[in-house]
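Input: structures, listed below.
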Structure P
Amino acid sequence: MIRSIIPLIAVFLFFLEPVFSLFSPIDIGGDGYTLVPRFVIVYLIFIAVYYSRQRAIVYGIILGLLYDMYHIDIIGLYAFLYPLICYIATLIIRQIHRHIVTVMFLALFLVMILELLSYFFASLISLTSIGLDEFIAARLVPTIIANSIFVGMFGWLFKNLIYKRVVQRQGETL
């Protein structure tokens, strides 16, 4: 069961993201704030750090392609960005300790990078007309706050599930 739990959680998070998107935008004091749940990429970062870079990249390509097909009009953007973020996570984690708090902050930092890259791409092809200041205030900051709550709640669980799979895989090879 542990063997299939890692991809099943990724698929579950993929289907859970649009549910939490229904709570967005939030109107506070006449200003609209957009919260973008990035549960899948956070989970993929944990897979890349604690389990396998190759599996995280493969899951990133598959889930990124699904995200492109179901949520945006540009096929290939997230199929490229998800594996890229996973690869960057593994490059950074080689230089620092794999402590859970460090990985949580790394995940939030990489979610911010993902949001900025998707914004710059959307503004490059004129898919969005908002300025960078408005993007940071109305979308990036609320997204980071919402995803930090998610990482704080589920980061430890992700690490433990992935660690159990690593132990099981090591037992299979002996």
Structure Q
Amino acid sequence: MSLLRRQALAVPLAVAVAGNAEAQTGWIVVRDVDNVFLVDMPGTPTYKVIDTATPAGTPFVYHSYSLEYRRLAFVAQTALYPAGFDVSQPRLNLQGVLDDRAQRLEGGKWSKTDWRQVQGAPGVESIGPIAGGKALRQLVLLKGHRYVSLGYLGPADAMRAPEAERFFRSLRLLA
């Protein structure tokens, strides 16, 4: 399985892992185990370590924080790519993530993409339709060998809901 395919599976997998567990009420600040980012989430997320490997077989892990809150799902993830993984063209790496995740969208493409710098890191925010009237909104960043991703799944009309806006605007990169 390719590295990009593993990345593409990470957000849906983490959302599925959150399953039916409702988050506690009340927003909290979540700090990842590597002290790379802070992000606000509407409760205490489930933490998972997802083992993966580069196409060359070098192992590494994703740290994933996921939860469901009412009819919404929130996921924050980070990974440190191994030294041999080529990150010299961040936009190309990020496009690969977009292309791979688009395979799970209705129609196989994103309805919106916004390329930009986020706190000094190249990134892309995208929104796309999912079956059943839902949509996925994600923000993916690549800062050197550090990958950071926020994912939000909910009804298509809730992509700009206050909860979504708070989640995405709260991201603070620490490293």
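Quick note: the coordinates plus some simple rules give every number you see, no bench work behind them. The model shown is predicted, which means the values in this text are computed figures rather than measured ones. Cβ atoms are built from the backbone, for glycine too; each structure is taken alone.
If you line up P, Q by volume of the Cα convex hull per residue in Å³, the top spot, with the largest value, goes to P. With helix-only ellipticity at 222 nm (-39500 (n - 2.57) for each DSSP H run of 4 or more, over all residues; to 500) derived from the coordinates and found to be -25500, which of P, Q does the value describe? Derived from P, not from the others. To which of P, Q does the computed value 11.4 (mean count of other Cβ atoms within 10 Å over residues 91-98) belong? Only one of P, Q returns 11.4 for mean count of other Cβ atoms within 10 Å over residues 91-98, namely P.
Taking distance in nm of label points 7 Å out along Cα→Cβ at positions 139 and 163 as the criterion, the top-ranked structure out of P, Q is P, with the highest value. Match the computed value 22 of relative contact order in percent (Cα under 8 Å, 6 or more apart) to one of the structures P, Q, and report its label. Clearly, the read-out refers to Q.
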